[in-house]
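The data blocks that follow each hold one structure.
Derivation of every value follows stated rules applied to the coordinates shown; laboratory data play no part. From a predicted model like this one, the values you see are computed outputs, not experimental measurements. Cβ atoms are built from the backbone, for glycine too; each structure is taken alone.
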Structure 1
Amino acid sequence: MVTWSLPAKHDLKKIHGFIAEDSQHYALKVSQEFLEKTNVLTDFPEMGRIVPEIDHPKIRELFIYSYRLIYEISQENIEVLAIIHGKQNFKGDFAEMRK
């Protein structure tokens, strides 16, 4: 089962809002793409690559458009931790998020 952390839900809402300023259609399309990709994780949890900055086999990422969807695999479920833009300072932003 895939669950979304509160920060990840906030990230998706923020991305949707940003895109919707220009196009409601594309905002919906991008949001749906995130949801569809995460639903596949139930069957293929290791389909994403290991996040190089963390180098832990249970913390992985999928690239969706120009974003990195970061998730963690556990025995019980898969949790989406965050969605960050590919150009963001990953280490600083992710460290803040995990506090």
Structure 2
Amino acid sequence: MWVMAFFDLPTDTAEGRRNYTRFRNSLLDDGFLMLQSSMYTRSCPSMENAQVHINRVKKRLPPHGSVGIFRITDRQYEMLELFVGKQPNEKPQAGGQLLMF
């Protein structure tokens, strides 16, 4: 399971830039990886864990701008294609599976 957060936040004032930076840093602190400058993704081992991270994003929503959050399955994420120019680019890989004996 993957959680993706994408956003379009105002940066035309000092306060807007601070809010943008705080929100972006909160995503990074929560284990999200940057796909593009305003699109971040995080691997989650379960739907329940994904909801925990979604709730964290919701708690840190900035006062202005738009934020979107969606969940996709590992299979859907495998179909994601990323490019830099015309060259394929590596996408973030899921963390290792936790095994319990």
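Which of 1, 2 yields 39 for relative contact order in percent (Cα under 8 Å, 6 or more apart), as computed? Before the final figure, lay out each step's value.
Numbers: 1: 30; 2: 39.
Value 39 for relative contact order in percent (Cα under 8 Å, 6 or more apart) corresponds to 2 out of 1, 2.
Tell me which structure, out of 1, 2, gives 2.1 once distance in nm of label points 7 Å out along Cα→Cβ at positions 34 and 74 is calculated. Provide the component values of the computation, followed by the final result.
Values: 1: 2.1; 2: 2.8.
Among 1, 2, the structure yielding 2.1 for distance in nm of label points 7 Å out along Cα→Cβ at positions 34 and 74 is 1.
Tell me which of 1, 2 gives -10500 when you compute helix-only ellipticity at 222 nm (-39500 (n - 2.57) for each DSSP H run of 4 or more, over all residues; to 500).
2
Who wins on Rg/Rh (Cα atoms, Kirkwood Rh) among 1, 2, i.e. which is largest?
2
For which of 1, 2 does distance in nm of label points 7 Å out along Cα→Cβ at positions 26 and 42, calculated from the coordinates, equal 3.1?
Source structure: 1.
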